[in-house]
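FYI, it's all coordinate maths here, none of it is from the lab. Quick caveat, the model's predicted, so the values are computed rather than measured. Cβ atoms are built from the backbone, for glycine too; each structure is taken alone.
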Structure 1
Amino acid sequence: MQLLVVDDEGNIRRALQALLESDGHRVVTAGSAEEALELILETPPEVVLLDLALPGRSGIEALPEIREIAPATVVVMMSGEASLADAVEATRLGAFHFIEKPLSPEAVLLTVKGAQELVLARDLSRALREELGPEAELVGRSPALERIRQLIRKAAPTDARVLITGESGTGKELVATAIHGLSHRRDGPFIRVNSAAIPRELVESEMFGHEPGAFTGATERRRGRFELADGGTLFLDEVADLGHEAQAKLLRTLETGIVERIGGNERTLVDTRVLAATNQDLDAAVRSGRFREDLLFRLNVLPVHLPPLRERVGDIPLLVEHARERLQRRQGVRVPVFSSGALRELESGYDWPGNVRELLNVVERLAILHQESVISAAEVREVLPAGASAVRVPGYVDHDPRPLRDRLDDYERRLLEGALGAAEGNVTDAARRLKTDRANLYRRLRRLGLRDEEEDA
């Protein structure tokens, strides 16, 4: 990561430069605000460590200009004489953090790591917006989604193959797009292949290309998706639907990096990263003979499993708000808000077999039907499928990486949310339905993050 250290004391600049370079960062330094602004204009760094007390223009005075010319740059303020008012003002002007002198190496490295995480999160969102539009962000704050973000950040800088698994509608293509957008291949092509949407007799031609006369209708040379993705990324969606012949040819290409068009003798070397996705259990497909085990090993270097929406229902309010904003941008009209009861109904009244995609469709349907009103719980129930109120008990899932305690917490959270939804948010009524006392229910709600301490008052 590129860092700029701005301090008028040379020994501090040198010490920080040595510390941060030993941690793997690229560091340039400046002794004044004016020198720093010139460097930022030339090459905006990802993070600036900015001293408060500089000769001439102070760090506080320079901060707004830095934010103006390099809005994506994260600024960390440093001072040995700072007051609380200075820290508050720096934060108001857009500083990420404020660290006091004398600087401890641990504090500096920890702060820089936090700034780096912020940079990566911003890069991730930007990559998604650029590829798929503003609506394509990974929305949510659940631990499950944060684990996905961390895996994306780790996978993106490498050329390792990634196998993305999850039910339909969970966002597998979104993850693939994010990995490509954050990789060194981001300026190269991102080619998608939906294996389930291509007739099996045409899959090999689509993936590997063909020569004239290779088969009936092949009148000219055609490059396949592997060649088209040279220097970039090939995303193989629904890879489990590939036939045996296509699987064998894919395996050879992954092993050698060489593409052979159908009907030709020419061997073409390609530099293509492969990301694959499926909503099927590939281990079961291997056991049944439908999928090659050696191909699974080649594809599954870095596994990323996307949990279904029913396992992260706490993200539903954020997803709903995100959907509302998207609709308002697209339609240019006000989209009604969802009442707390409506949100509880969405969280606990339905299992969401279609996952995030289905939720977004439901939000749009409700927005169309109730343009002038606040959407209520009753109105939500009207558009959900019949029998949706039943809460499905999560069964055993082989590829769930979570320990037993986390899985049990997930079930308990869904159970309590369902009871609260049925009780319209009344804790006393929910406790009665669950055949427990109110105090015990409150303890469990607080432990699972479903109630704050203040709500007990």
Structure 2
Amino acid sequence: MKIIILGAGQVGTTLALSLEGENNDITLIDSDPKRLRYIQDHLDLRTIVGHAAYPDVLANAGIDDSDMLVAVTSSDEVNMVACQIAHSLYQTPTKIARIRSSNYHQKHEIFTNNHIPVDVVISPEKLVTEYIERLVDNPGAFQVLDFANGLLRLVAVKAYYGGPLVGNALSELKHHLPNVDTRVAAIFRRGKPIVPTGHTVIEADDEVFFLAAKKHIRSVMSELQRLEKNYQRVIIAGGGNIGQGLAKRLEKKMLVKIIERDPARAEELANNLEDTLVLQGDVSDEDLLNDENISEFDLFIAVTNDDEANIMSALLAKKLGVRKTMVLINRTAYVDLIQGHEIDIAISPQQVTIGSLLTHIRRGHVSSVYSLRRGAAEAIEAIAKGNEQTSSVIGRSISELALPPGTSIGAIVRDDQVLIAHDNVIIRENDHVVLFMVDKDYIQDVERLFQVNVTYF
């Protein structure tokens, strides 16, 4: 696939890195030559210095025969104009744009071929907000992903001493929870992936990824760690789009306070939020945190646009007695360094966003893609299309499928029914099949598996 990426920021670079080596022809455009030189030194792709929305720059990049334009510059307007030019002048088949401003999202009908021709609108702030909300709703998990509109969830937890399954083989799980159907999709032990079998023994500090219906998540988590109480009192540091959106989602479920430095923005938040207490001040102000009784709060979530401010305020909050901390980190390299100590969960917005982009880039009938462990693995939701003659999966049991190494099927969603993947389960048309990949080198094999023979059409 020939893909042009506009913007060599965190999202654009992460996307290029994810697609590299997958037999794609990638061109990256940015106005910063220094940044492009650095990227070209590390990635095997073409780079062009120039304004992302200029017709001659796009023409130089080969837009006339490109399959896809992905506009992820820092400017909503540049992204929209680039999509318009790609459509009007070159009839580019697929145009994806990052749109950050909520004002544009309120008028989603403008993104049509008759107005502004954007096929897929990506909102990083909205995706990150939804992601954090799922983490808040599932205390003890460090990753929570939805499949099939929330019917099925992939949850990542760290196994601790005290969990009944720790020190036992996975086969014991069905004896401990006879009425719960679940599947451990993967285990990461000391950073290395393990493809689990019934004989695999869970060790303390294992990162365990499991699939289960939404209603069974807490039961499975209780096997791997002592269940944490639900969060009741939350402080959000940073009143930007993410902070405001998160407060709006949480304020009906729990006590929420939000800290915002800018007085004008704080006043705006106070007018827009109904049940959230807005505090104007510095998120790293020890006196402010003590005055607000930080030690009585369950959760501190730092989502300012400053990584260092997020880290330092969370460390301070933990020192002052808050139960758990979550931190938004734009520099991906920081995530592994800080997570798991005083900072409980570090969130990379690039890794959250990248899955949404990959969903529209992957070949075959793919409805969801999630990046796991900072891109080391992927969870894919693919839809079985065709019939027994035109499809490589329909009418076949899971044991009959030629899955590539490091790939496993975790579950199948059929209509509103969740079927945990056992060897004898037969795949039917329109089944949503959830796969877990610990080796992305075989992604094309998975894509081909779910592609339909041309005779289907």
(message) As an exercise: P(r) over Cα pairs in 5 Å bins from 0, in percent, for residues 234-337 alone, calculated from one structure in 1, 2, equals 2, 14, 27, 26, 20, 9, 2, 0. Which structure is it?
(response) 2
(message) I have 1.08 for Rg/Rh (Cα atoms, Kirkwood Rh), for residues 170-433 alone, calculated from one of the structures 1, 2. Which structure is it?
(response) 1
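Supply the structure label, taken from 1, 2, corresponding to helix-only ellipticity at 222 nm (-39500 (n - 2.57) for each DSSP H run of 4 or more, over all residues; to 500) with the calculated value -14500. Kindly include the intermediate steps, with their values, before the conclusion.
On the way: 1: -14500; 2: -8500.
It was calculated from structure 1.
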(message) To test your reading of the models, identify which of 1, 2 gives 0.50 for FRET efficiency 1/(1 + (r/R0)^6) of positions 178 and 266 (r between Cβ atoms, R0 = 35 Å, to 0.05) when calculated.
(response) 1
(request) Work out mean projected area of the Cα convex hull in nm² for each of structures 1, 2, then name the structure with the largest result. (result) 1
